[in-house]
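Down below are the structures I want you to see.
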Structure I
């Protein structure tokens, strides 16, 4: 599933970044070489990060 349409960031990429220590969308996006643009994805990205960190 796509988390961020502007940057074409997939949920799997955000989950992997969270497993590697990203604690917020900005740090997760930075790990894949991008940065937030419009911001509409940030709430969903936060949910994905929280779930990935809870599963770890």
Structure II
């Protein structure tokens, strides 16, 4: 289990990584694919970093 990335939605880093592997290119698309949406926005920069890192590994 990964660390909690989004407290508002109880999303873990692993959830966002999986969304990125499935094609999500930004936090909004990642959250949408998980049936959620960013609420307070504090997690958005970290989610961006996680998505970018995951997508970089796919190249």
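In table form, for the structure just shown:
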item	result
At a computed 10.6 (Kirkwood radius over Cα pairs in Å), which of I, II	I
Origin of the value 1.0, where distance in nm of label points 7 Å out along Cα→Cβ at positions 13 and 45 was derived from one of I, II	I
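Taken together, the values in this text are just the output of simple stated rules run on the coordinates, not laboratory data. What you see is a predicted model; the values in this text were computed from it and never measured. Cβ atoms are built from the backbone, for glycine too; each structure is taken alone.
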